[in-house]
1. Comparing FRET efficiency 1/(1 + (r/R0)^6) of positions 121 and 193 (r between Cβ atoms, R0 = 30 Å, to 0.05) across P, Q, which structure shows the greatest value?
2. Have a look at P, Q and say which one yields 0.90 for FRET efficiency 1/(1 + (r/R0)^6) of positions 113 and 201 (r between Cβ atoms, R0 = 30 Å, to 0.05), as calculated.
3. With mean count of other Cβ atoms within 10 Å over residues 161-168 as the yardstick, tell me which of P, Q scores highest.
4. So Rg and Dmax of the Cα atoms in Å, for residues 33-88 alone, computed for just one structure, reads 14.0, 50; which one of P, Q is that?
5. Supply the structure label, taken from P, Q, corresponding to mean count of other Cβ atoms within 10 Å over residues 57-64 with the calculated value 13.4.
6. Given a value of -12500 for helix-only ellipticity at 222 nm (-39500 (n - 2.57) for each DSSP H run of 4 or more, over all residues; to 500), point me to the structure among P, Q it was derived from.
7. For relative contact order in percent (Cα under 8 Å, 6 or more apart), which structure out of P, Q has the highest calculated value?
8. 2.0 is what came out when distance in nm of label points 7 Å out along Cα→Cβ at positions 49 and 217 was calculated for one structure; which of P, Q is it?
Structure P
């Protein structure tokens, strides 16, 4: 039996330790490599992932860990319906450019749904966490403060990807979300902005990997939000190749389905390149 409250504390500590590993790499400088899908990877990604893998082995021995760089190396553990999804450095493009909006993401999946998760931003020291049924919080270094989504108003505020915004996302916002404008942000921080009550909707009309979304999804659910797949049903995990075709995250209200705005997608091919 997993002690979810204790485990969330362990995930928070692991994310901070991974963030410290990233900052150490930044201070001494690093090279940028390209993975098979042409997405960037650095020593910081690998260093952070090693920290997280060791921490999770201590905190939850026997629970499989599906981590981005491990998957890229062909190491995918056997798993049932309980496992971790880890992105050790989400928003690598922003990270390489010297931006601050990159994160460490650790989420626990149970029966296809994010049960708990943490999102840590090493550059700012902001740590978001959440557990289903127990609420979400933000820790900026002075302790945890509860956060929650805001009620939907007549005028919506949207957040969207800084590096992967496409025309389908813009069309969706124009036609299905009342033509609202958007703020471009990198990494899973977009989920957290909605969770904190600073935005109403975050649509993504292009593929992502499940480790990109699991932790932020968990925080948003715990804060009162929801995340739907393109068919309008709740976004589930454990899909083929760990791929999300698209999704719409909101502060808790049901958005129009995104299906008709999307190009055909077979679910195969190269892995998507983050948030």
Structure Q
């Protein structure tokens, strides 16, 4: 059984619309995917409807509602995946709206600084690339590529937009404990995303005390050593294990959807932990 528990759509910085992502997953023979857009659950209803249509056509696929939230601790990024959140929860929706507004303010600051330095792009173009979803640096990067200021998105991040680059602007985000609390309040399961990328191993005891439910052990940027270490930490702490490619689209610099091999029990344990929230798997 193949599945992918970390994927993005046009509701944030992915390039496939939610229904198209589900169809892509079906084409690749996946049994399940999780939608984990940045600061947005807007794509979940469409994805669930697409999964229902696929089931009626004889292609069974499960869509796990999720979200990816950013936090900062001591200047370090901490990303939290919220699985099986109630995507209609009013408080969650209000908090996500606040976070998306902060993203737009950040994009405005970046575009202003880029223009002042001679990199001519327009905020309207960046917002158009986000297509009404949560705007991010990847949309600025794509605008830079379109205007000929960067060879590709990776080049734009490396030279201009990444942490430590001249036009990096930090997000107005919350603490890890606040983000974990937000996911829990919406009935979800908070999971630490790609710790091998963010390097926050020392924060695990604090995150667990705040209510962390799991660790994303399998990730496209985790080495074999990372995977072994985080699997051990999860088992020692009684945490759920999840994993995924961090898929942003067929042409994005990520492995193909569902290409990471993971034990089937990861998915079954995640869904079992959801309990009554399993009703969220249907539109």
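1. Numbers: P: 1.00; Q: 0.55.
That would be structure P.
2. Working: P: 0.90; Q: 0.35.
Source structure for this number: P.
3. Numbers: P: 17.4; Q: 14.2.
Largest one: structure P.
4. Numbers: P: 11.8, 33; Q: 14.0, 50.
Structure Q accounts for this read-out.
5. On the way: P: 13.4; Q: 16.6.
For mean count of other Cβ atoms within 10 Å over residues 57-64, the value 13.4 is produced by structure P.
6. Working: P: -9500; Q: -12500.
Structure Q accounts for this read-out.
7. Numbers: P: 17; Q: 23.
Between P, Q, the highest calculated value is found for Q.
8. Derived from the structure labelled P.
Each value in this text was obtained by applying a stated rule to the coordinates, not by laboratory testing. All values derive from a computational prediction rather than experimental measurement. Cβ atoms are built from the backbone, for glycine too; each structure is taken alone.
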